[in-house]
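Peer 1: Please find the structures below.
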Structure P
Amino acid sequence: MTNETQDKETEVKDLSGRTLSEIHNSFETDRKRLRNRIIINPYWAFRRFLSIIIDIPYNIRMFYQRGRRGWSDSDAWNADYHLAEVISGICLELKRIAHGHPSDLTQESWNKILLEIADGFTAIEEMDELDNPDWDNPVSRKAWDEEIACLEAKQVNGLKLFAKYFNNLLD
């Protein structure tokens, strides 16, 4: 493979802006983390396998509910996270297919707006998954407060754009 071809491969980015090498490194890190967890704690692997088997009836019930009424009980328990995940994915898909845009915008500006909406809803997911800091450590608390402020700003921006362009979110 020539250097030019390798450069083009690394320049390719997914919808979130990550290059192929970054995605590959992420998968490698996750794979190593899982392997280390299994080796260090085989009880965890057995318990995880058992929970997958035990959860089969529950997952079937949730699958049936989503097919029948469009949402399941588990979606309703944490509706904000579920909706944020769905809306973020829809906006990224609309950006990817790029079939149209509002008449007062160009395709580039519409793609930017869709990405900002997706980032806002992804921020909701990230805030839900964010670990609490060490409350006794002021440095940790300050970093956590800054992270929350940044995520809240993205969330507010994404929600405003979502409300403004709600009727334009179509293929």
Structure Q
Amino acid sequence: MAGSCRTEASLRRQTAYHEAGHTVVAWAVDRPVGGICILENGDGASDIDVTTGRVEEIDRIAIAWAGMIAGNLCGEPRAAPDPWSTDRVEIYNAEARAHPNDEDAQRRLSAQGRAKARRLVREYWPLVDQLGAELYQRSTPYRRGSLSETEVRTMLANASNRDSSQSRTLVHLSAR
């Protein structure tokens, strides 16, 4: 990595935020989520259920884009895009399922999914930041870092409770 400003720590941090982005956007579009981790080799994994029930292709695309968006927003130098990453393959497959043989419609769907992911990552940035920071803190170059399904769901539930109490406060104030 001669000449690169990307360190192992910055890659782990970007991976942590990447996985947090997937998880929070999946939760925001009502998909079941589980644990998240950074593996010893620096790769990450999010346990997200996109197989149960009907899942809109735009939501699949938003979940895939969310990792890249959150990873780029975490303050670390941007990684070079990998055209064959798991996320890019998921986006391509969702586009093809939704609009076989119509590349213009596929591009529009991908742009819509990316816009949805960007909106949700920004809307829920405090939660992405909380999950990403906690996951990063638990990882080292030689040890896997993870948040269990219970820990992730607790953080998400606490965020839901804060959101609903803020909504009730706003409704209460606007009723005056």
Structure R
Amino acid sequence: MNISFKKVPFEQADELLKIAKETFIHTYSHLNDPEQFSIYVNQTFTSRNINAQLNNAQTHYYFGLVENNTVSYCQLLESPHQTDLNTAHSLEIARFYILDNWKGKGIGGAMMGFIKELAMELGKTEIWLGVWEKNLAGISFYEKMNFSHTGAHSFMIGSDEQTDFIMKYSPR
């Protein structure tokens, strides 16, 4: 299977919003308090937020494509717009999602390979992310991609404080 990655243009903001919202809901809704989860989703996944992010030079969205079909997306953040570490030499993976019917087909590994190559092109010496402590499949995947657990931070879903593990990868 041939997968390619394309920077999401502003003209595809609506498609990005739809995929971002759908994948987040599908991945986490059943694990969270419905009321708090709804508050988070309704505040986060808006046209206004997506458009602002697409207009930010330090925020990068990419679609993963197979035969012109979107199968995944990621959001990458450079300093000073990272959520935690915020160093000039790091790249944050803020969102990393694969559409459900494409999971288990090598899309995640290919997307991570793309991100690692991009980080090197951008001169970054580390890639980091926060992964929810209850997302065992995600933690396992990132460990297989040679990320290591280096800390934790809080992540709010509405008023529900959750713990994300911070995981890092050093490409050099």
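We did not get these values from a lab; they are worked out from the coordinates using the rules stated. None of the values given here were measured: they were computed from a predicted structure.
Peer 1: Which of the displayed structures (P, Q, R) returns the greatest value of volume of the Cα convex hull per residue in Å³ on calculation?
Peer 2: Comparing P, Q, R, the top value of volume of the Cα convex hull per residue in Å³ belongs to P.
Peer 1: Here's a follow-up. If helix-only ellipticity at 222 nm (-39500 (n - 2.57) for each DSSP H run of 4 or more, over all residues; to 500) computes to -21500, which of P, Q, R did it come from?
Peer 2: Answer by label: Q.
Peer 1: In addition: Taking percent of Cα pairs over 17 Å apart, for residues 21-60 alone as the quantity of interest, name the structure among P, Q, R where it is greatest.
Peer 2: Structure P comes out on top.
Peer 1: Compare Cα Rg over 2.2 N^0.38 Å, for residues 53-116 alone across structures P, Q, R and report the one with the greatest value.
Peer 2: Structure P comes out on top.
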